[in-house]
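Listed after this line are the structures, all set down as structure tokens.
FYI, it's all coordinate maths here, none of it is from the lab. Remember, it's a predicted structure, so these values are computed and weren't measured experimentally. Cβ atoms are built from the backbone, for glycine too; each structure is taken alone.
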Structure I
């Protein structure tokens with residue numbers, strides 16, 4: 001049952017830039033569990049019982065019907081004791097990386113007021129950073145958990161592709177879409193993992209870290225905090241393959257057009273010009289180009305996994321420096337996006353889990369650890385170790 005305090009169109013700015021629906025709470029927990037007392041900001045791509053999915057676009061929202069049931073991840077969190085604080089904003093149809101929605105406004109970044117939160121899980125990130133929710137439930141296709149976490153000084157996990165059921169979630173590019181989440185601390189991040197992730201596989205903790213370039217100080221510092229040696233140098237499958245980002249972009253856009261091209265065509269001008277251009281690029285990707293892109297990704301993944309094995313993780317910045325300014329030019333925004341994608345695409349293209357941890361820098365920027373398939377729980381352990389391994393009560 002919906003709480004009496006739920007609100008939608010009457011929300012004032014800046015709340016409306018964070019939330020599409022907000023309550024105190026919007027929906028209660030379903031039972032007691034390990035997440036008792038915690039609240040969740042749900043990205044507006046997940047079905048939430050009694051509300052339509054708006055996907056960050058008012059035209060899409062106008063044509064949507066209330067959902068009869070929660071998505072699997074929403075239901076699992078509620079069953080574990082968490083309440084739903086509200087439905088949080090997203091970039092239009094999740095096809096952006098800045099968090100600048102032209103219809104609802106740019107969510108405020110509590111950790112860096114002059115900068116964007118980054119996207120497309122912008123609303124959940126803003127809500128968690130502002131203390132309006134404890135858990136930000138979102139999705140990550142090309143970095144939309146890791147990059148907002150980096151921009152807002154949060155912890156975030158992109159799980160192994162397919163680890164969490166997502167059949168009911170609004171998709172962008174199914175080959176790369178994952179359900180993920182963000183929190184203010186590593187202990188809560190791991191607690192959510194106990195609820196959403198399948199039981200831990202027997203993946204070893206890493207023996208060393210690998211960085212694809214001269215590592216910046218924050219990367220070296222994270223390696224030291226984890227007590228792991230750091231090898232710097234070209235990484236097979238990434239540094240020897242400059243075409244990987246373009247291959248990823250082609251396959252992603254083609255899949256996005258398959259899913260939503262009909263809607264985009266039927267609603268010209270409903271999307272911001274930059275997002276619409278990304279969708280329409282997908283219509284130009286030929287079947288041969290898509291096959292070639294998939295083949296390149298598959299071959300690069302095999303080289304990458306073969307070179308690192310199960311005992312070496314990739315470590316690199318989670319984004320291209322801090323988030324860009326809220327008033328940046330379109331050219332500056334695109335330059336930041338492209339530079340950030342070069343860092344986030346390997347985990348996305350290869351279906352690998354990646355955890356983003358705060359570096360302590362001001363303004364915030366995160367460090368990402370990328371593990372082997374199924375190493376999600378090991379990544380969460382590493383994040384907790386690096387943060388001091390404290391629980392929700394602050395105990396070791």
Structure II
């Protein structure tokens with residue numbers, strides 16, 4: 001009996017490391033697979049360009065350096081013409097991939113995530129703006145917390161394929177990292193990381209960040225035409241049709257910007273929060289609150305978030321507001337994060353009940369809700385289209 005138990009224990013000693021090694025090996029292989037973002041659903045090809053917007057006469061917001069010039073790294077997706085000279089853009093440029101690989105831990109890089117070089121975006125670099133229309137509505141896109149704007153490529157490409165110019169940006173000291181054209185980079189400051197805080201401290205920093213992002217959004221719009229990389233876009237933006245779409249903390253920024261800036265004609269909060277006075281003051285703009293499934297979330301923080309959202313919704317005009325829920329949608333998968341995770345990591349999240357919906361389906365529904373709402377309020381599509389949206 002003792003001899004048998006010893007054999008079993010000895011077998012377990014060897015089996016467990018082998019099993020763990022096999023799992024890690026499979027995840028490592030997953031790291032090297034190719035992943036294509038969703039195909040373009042609209043009639044346009046999509047172009048992409050990036051560039052630095054800068055004003056050396058102004059100071060960078062929430063920077064530790066009082067002499068730092070105001071800067072933003074801007075990404076634009078736009079309806080494009082296909083040409084022989086255009087090429088498929090990398091999901092992230094090589095200098096961004098290099099920096100992220102340096103700054104992210106090896107477990108996240110090799111085990112949990114797909115190699116960023118193997119993510120296939122649909123955008124074309126070097127493609128001309130489509131001449132099918134003289135001008136296009138502009139959608140300002142704001143990421144969640146410190147997320148990179150590139151992590152919303154699937155949504156941006158979908159909107160651009162339906163005839164929108166989509167603009168987002170990363171800001172030094174607040175985004176996870178900003179990689180400049182010359183290769184140097186600036187990471188987020190710990191002092192600007194609301195995710196490490198809780199309660200009143202988190203709320204206070206969140207409000208400070210929202211104010212900075214909203215101010216920078218207005219500043220980027222003001223500086224766009226003065227920046228060589230984007231000078232050709234100005235005459236093709238319909239400045240009378242501008243909307244802002246934000247996810248998570250970006251949703252709070254969208255609400256703030258649309259309340260404060262007359263250029264914003266409609267806004268969208270994707271599974272976000274409303275943490276400023278706009279929740280109690282409302283706004284005279286069409287606004288969509290699009291939520292994921294939050295079943296079972298009944299803590300104090302969850303109740304506060306829902307109360308603030310309902311507070312804003314109750315102060316919106318009944319004929320221009322929309323509240324919608326995509327049951328089963330994961331908060332983080334409103335961005336590209338689900339596509340960037342290995343299938344093994346996705347399966348673990350599914351087993352834990354943290355990921356209930358296929359990432360492609362969630363991306364499809366998110367883009368459909370956002371685009372339909374913007375079509376109604378920026379392009380004059382019939383409001384009845386909103387009542388035909390699917391529910392999952």
Structure III
């Protein structure tokens with residue numbers, strides 16, 4: 001089952017059926033998901049992980065479906081339902097730390113292949129000319145937009161932190177370092193200002209939280225000017241428009257102002273349809289012209305109304321409640337902070353902060369990151385609670401798997 005789930009992660013992220021269209025004609029994604037669901041129903045060992053995110057996401061999904069049903073426009077949530085279905089598969093089949101680590105590694109491999117393929121195509125001349133610059137795009141179609149592509153990369157970067165401890169050999173860590181380097185290059189080449197701000201925020205937080213913050217700060221001071229000088233003049237001017245709009249064309253400033261307009265239009269839609277909004281994905285139709293909100297908070301209010309805003313808030317609160325539960329557990333057992341599940345919970349919480357930050361400049365409400373990372377966090381918290389409730393049994397179960405074990409002194413105390 002884990003191999004099937006890992007395969008679907010690659011299929012969804014890399015989307016080869018949108019690159020080679022004959023695969024799309026075969027409906028390969030749909031067929032693969034049907035096979036995976038049948039295997040899950042008949043052969044897979046299933047269980048249930050209780051977590052507050054289950055309730056919050058279920059309520060949110062209910063509002064999305066109700067809003068779609070009562071929408072005065074042509075609304076379609078089929079793609080979002082596929083994303084949500086994978087949450088159920090993950091939460092019922094990935095039940096221990098070893099399985100969770102496998103899924104995280106598969107996610108990073110899928111993203112790495114997607115990035116590498118997109119970068120190769122960029123070097124071969126595949127890009128989009130927008131805002132006066134040549135901007136790198138994803139190799140697929142659904143998530144190929146420069147802003148969407150760069151956001152996908154940015155959110156995945158947080159997973160490198162827990163994955164670092166899974167490296168068994170030096171070349172594993174070299175691969176992770178290459179992943180980070182390629183991620184930074186791709187984000188910069190997209191010319192996405194919101195992703196650039198998110199990347200800077202991520203680097204700042206990672207530096208402040210690291211025990212090697214002084215060394216990292218020195219390295220950044222040396223590396224940042226070098227990276228900046230390696231960028232083309234057009235990309236430099238693109239990012240300089242964040243502080244001075246005169247560095248870019250007039251439409252760059254219009255693009256920035258459209259984010260504010262997205263909020264205002266969302267409020268207007270909410271006033272006209274206060275309970276359930278205009279329907280998921282119907283922002284452009286309600287506007288009267290083909291432009292998305294480019295603003296998460298206007299998107300929530302406009303498309304899902306009051307009920308959507310409330311349930312979305314519950315989802316966000318559930319993420320942070322899981323993190324605070326980690327803090328409570330780690331106070332009693334400080335060694336837990338250094339385990340893979342604890343680091344994964346921290347990384348996903350940081351991803352949620354990035355999603356909220358990027359939401360000021362992007363419409364990421366239906367992004368898979370909210371749902372799949374929610375499953376990762378819920379499973380990771382379950383692993384931590386297993387350590388806390390049955391520490392001796394967990395140690396014996398993890399014997400021979402050093403990455404899943406607590407420090408030697410804590411392990412001896414638990415077994416003794």
In terms of FRET efficiency 1/(1 + (r/R0)^6) of positions 49 and 185 (r between Cβ atoms, R0 = 25 Å, to 0.05), which of structures I, II, III is highest? II
Comparing structures I, II, III by mean count of other Cβ atoms within 10 Å over residues 137-144, which one has the largest value? I
